[in-house]
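Structures incoming, each one as structure tokens.
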Structure I
Amino acid sequence: MADRLNGYRILILETREEAQFSRLLAEQGAQVLQCPMFVIHDAPDPAPVDAWLRRCIARPFDDVVLMTGEGLRRLLALAGRLGIDRDVVAALGKARIVARGPKPGKALREVGLTPALTTETPTSEGVATLLAGLDLQGHRVGLQLYPDKDHAELIAAITALGADVDTVLPYAYDPQAAETNILTAIDEMAEGRVDAIALTNSNQVRRLLDAARAHGYDDRLRAALGRTKIASVGPAVSDELTALGLRTDIYPANDAFFMKPLISAMASALAATPPRAPA
């Protein structure tokens, strides 16, 4: 059913899959206001990432934990530049791959692989819970990390299971590059020109509040969110909203924590009210 969001203005903060999310919303007739929370760069020092890839090839890991699809794509992009991408894919194919939620699985399928296990919730805690049920004694575990997160607790949990953990951080965020756009987006919500804000990652919630605080926009942001429907893609985002004293207005049905179910939920929730005409 096309045009379910015809005339509605939807603010998205997606960084890694911005183009796809924007396209899916536009197909439903939405006017999309894009405000990526971060600019993503490759790791500033590629040497540790290069070394991790070569360890993966020389002696494939018993298990590989992929925390993000972006991380896998960055690893394979560097491997391609080094001319070892086929070797890396072959080595990953020998490991038991654990995916933190659906996004790493999607990135894996792009190179002909599938995860052996996927967490029920896309969080570090979900990864730790899943791994706790496995026998990792003596295993070498390759762990792909992501920026702006303290992974010490997860690493300790895996190590406590008897595994040798080998970590890699293949990309970095540049948050300052997005500051102006974030403040503009807050102004758009505050002036009543946005029907809903769609949140697809818990980092987006923290980043939004951090940017507002840094520029004295705390009260303006909370007032803006007070008059804008807040759509959450899943439990990690909603938990973060709750922890920060914010609410979730729109949530996917049937525990389907993906972009398309989120868009369907927004269409259903917004159908009861007319779209706000841009000033």
Structure II
Amino acid sequence: MKKIIYIILSLFLFIVIIMLYARFIATSGLHTNEIVINDRNIPTSFDGLKIVHFSDLHYTRVITKESVENLIEEINLINPDIVIFTGDLVDSDKTLTSDDNDFLIESLSNINSTYGKYAILGNHDIANNNGDIMNIYSESNFNVLNNNYDIIYSKNNDKIFIGGINSVSHQLEDLSKTMSYFNNNDNGNTYTIILLHEPDYADNVVDSYDNINLILAGHSHGGQVRLPIIGPLYTPKNGHKYIKGYYDLNGTSLYVTSGLGVSRYNFRLFNKPEINFYRLNKATEN
């Protein structure tokens, strides 16, 4: 009988320790994934371009002011050429105070980049009706691409196309509008990047257009809680197929970051908060 009680107590203690770890330790800190992308389609004048990609902040849930400050410091240490945020600044049920708004504007404004900072709206951004999110982006000099695009030009007139898709979860996506630039312009020397919040929509993108070089997405949180061998215990709608890391979609590179914050439940396990740092190198012709 004592042995059974000892086993039960040990199991209970183990579960408590795991839950405390998943709540307070695994949700803190920051891991930077450095990823080299070798692609012959990268224009020569953009060889060595540095892109920082972060996502799913869900500020005030477990992400604190200190977490944001550390994030900004890490991004600026990389000295990026382009900074990309793929949505969900806050949770749908969170109301930001005026102090929160001011802090986020000041912090995001302090992110430095050579060519620009870009964002798209996530499903939580759309569902959050406090009206401040778009203002935070605009006041912090982020270019929000709602089914829209921007073109970055080099001195040699090489181009990088960055197109953003609005939230698929809210049926606000309009891929043809995002890609309208190519109705009157040849792809030519244009390197094409698409920003998604919900990664599973990447199939629609590559099925519709064959000139996409790179897709960046978030939303799935990498499953938040991952177990060895089993993998993620839960993934959100539109984030079931492409969950974390790199995928080759018929020659188009898809990278899904597991993001920074949490949603639904305040735990992470075997899945540290992360940002992705891409180095774009022009591959030599075979």
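Computing mean count of other Cβ atoms within 10 Å over residues 64-71 gives 24.8 for which of I, II?
Comparing all candidates, it corresponds to I.
Another question, then. Can you spot which of I, II the value -13500 was calculated from, given it is helix-only ellipticity at 222 nm (-39500 (n - 2.57) for each DSSP H run of 4 or more, over all residues; to 500)?
Details: I: -13500; II: -7000.
Source structure: I.
Thinking of I, II, which structure, once distance in nm of label points 7 Å out along Cα→Cβ at positions 72 and 192 is computed, gives back 3.6?
Only one of I, II returns 3.6 for distance in nm of label points 7 Å out along Cα→Cβ at positions 72 and 192, namely II.
With relative contact order in percent (Cα under 8 Å, 6 or more apart) coming out at 21, pick the structure among I, II it was computed from.
Values: I: 21; II: 28.
Structure I accounts for this read-out.
Ranked on distance in nm of label points 7 Å out along Cα→Cβ at positions 48 and 216, which label among I, II comes first with the largest value? Please list the in-between numbers first.
Working: I: 3.8; II: 2.0.
Top value of distance in nm of label points 7 Å out along Cα→Cβ at positions 48 and 216 goes to structure I.
Given that percent of Cα pairs over 36 Å apart, derived from a single structure, equals 20, which label among I, II identifies that structure?
Working: I: 20; II: 17.
Structure of origin is I.
Coordinate-derived values only; no laboratory data. Since the structure is predicted, the reported quantities are computational estimates derived from the model, not experimental observations. Cβ atoms are built from the backbone, for glycine too; each structure is taken alone.
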